[in-house]
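Listed next: structures, encoded as C-alpha cells.
Please treat every number below as a calculation from the coordinates, not as lab data. Computed from a predicted structure; not experimentally measured.
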Structure 1
Amino acid sequence: MADLRDLVRDRLREVLDPETGRDLVAMGMIYAIAEEAGHVTIDMTTTTRGCPLTEMLRQGVEAAVSRLDGVRGVEVRLTWDPPWTPDRMEPA
C-alpha cells in the first residue's frame, strides 16, 4: 500500500496554479508533507508574497487532501522561506 504522503502528493497534482495551469507539485510550491496518525501537515508557498490567489490555493490544497481515505485532519502552512523561484519547477 502506498505511503499516505505519496497519496497526498498525488492528490496535490490535481490542484492547479491558475496563472500557469500547472499543478502545485510541478510548480515546486509544495515544500514539505508530513503525516502522523492521519493528520497531514503541508508546507507550501506561492510564486510571490502577497499573491492574491494565496487563500484560494490554500483552500484547494486543504480540500483536495481532506478527501483522501485515512486523512483525519489537514493543516496547510504558508511559508516564503526559501522564496519560490522558477528553478523549483519540474521540467515541462
Structure 2
Amino acid sequence: MKIFAVCGFGCGSSMILKMSLDRVCKQMDVACEVETTDINSARGAQCDAIFTSAELAGELKGSCTVPIYSVKKYMDLAEVKEVFEKFLSDMKGV
C-alpha cells in the first residue's frame, strides 16, 4: 500500500509525519510505502490515503479521490498509530 504524508511545501512537517508513519508501520508489521509531498501535488494523488494536518485536510477534501486522515501531533506515535489503525479499519470495510 502507498500513502502520502502532506504538508504545505512537502519537505518540512511531512517528513516528520513520514518518519512517524514509517515507525508505526514497522511496529505493526505492515508493508507500506510512505512518501512526502506538497499540498498541490497531493490533489489527484495516486495512493491509498493521505495523512496531513486538519487544516490541510480541509483544503484537500473535495479535490482528492482518496481518503484523507488528519493528525494533530506528528511526533506522537500513539496518535499516529490510532489514525493509521482507523485507515486500516476503513480499508477492510471497502
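A value of 34, 20, 13 was derived for Cα extents along the principal axes in Å, for residues 15-54 alone; which structure in 1, 2 was it taken from? It traces back to 1.
Which of 1, 2 yields 18, 15, 12 for semi-axes √(5λ) of the Cα gyration tensor in Å, as computed? The correct label is 2.
Among the shown structures 1, 2, from which was the value -13500 of helix-only ellipticity at 222 nm (-39500 (n - 2.57) for each DSSP H run of 4 or more, over all residues; to 500) calculated?
Only structure 2 yields this read-out.
Out of 1, 2, which one gives 32, 14, 10 for Cα extents along the principal axes in Å, for residues 39-78 alone as computed from the coordinates?
Answer by label: 1.
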